[in-house]
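Below you'll find the structures, each written out as structure tokens.
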Structure 1
Amino acid sequence: MQDKTGIQVNFFAEGTFILKTQAGKNLSLVQETKYPESGDINLMMNLEKSEELSVRIRIPAWSVKQMISVNGQFLEGIESGSYYEIRRRWADEDRIQIRFEMEGSLIRRGETRM
């Protein structure tokens, strides 16, 4: 998805997605992942020309531990159940690495009577 400030990554699936930037330039977002088998997601931005824009990444509510880096630099302040916004000048072949902890957990709801 995209809006006037940038793009949103809502769905994690292998593929190449062709979009337009605010300046009307082509943006190809390449997504490499085995999600949900693995919590590793790699995004590569292919741009005709460097441009400032926002990339918003959906952080699932169930994700207790997550990590995002841009070109190897780790980012902070990532919260479960929200979108993490990265606003910067993007260049061709910039990379975003995302990792969600995929460990299972039990969630107890309500009371169980025997």
Structure 2
Amino acid sequence: MSDRKFELKNNEGTMWTSNLEILGRGTIKRNNKDQFVALVSHKNKEGKLIYEMMQSCGVIYFNAPEEKRGDSSPDFSGKIALNGSVRASMWENVSDRGTKYFNVKLKDTEETDPPF
């Protein structure tokens, strides 16, 4: 086993898919603006069930294999608002232990319109 510490790079990240359940999703009006939210449950490292309210930052689209430009094209992508307007690209992967996850890369855009 490697003793290398995992370090996130700016505008990159990982999203894990295991132990997640969406309990509900909907719209909450805050300061006269619709906010799109979801209630998600998952277990922390100690196995304790945690509930999180998550706010949507945009819509991500599935890129079908036959529509991709090449093998390195992302599996999912879209414009989101995350500390500014960014283009999100995501690639689906499986770890050495068989756990499904997504690699995520963000690229700043010049656009100022909200994604939805």
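FYI, it's all coordinate maths here, none of it is from the lab. In this text the structure is predicted, and so the values were computed from the model without any measurement. Cβ atoms are built from the backbone, for glycine too; each structure is taken alone.
Observations on the model:
- Which entry (1, 2) yields the derived value 3.3 for distance in nm of label points 7 Å out along Cα→Cβ at positions 11 and 27: 2
- Highest-scoring label, criterion being distance in nm of label points 7 Å out along Cα→Cβ at positions 43 and 91, among 1, 2: 2
- For 16.2, 65 (Rg and Dmax of the Cα atoms in Å, calculated) the corresponding structure among 1, 2: 1
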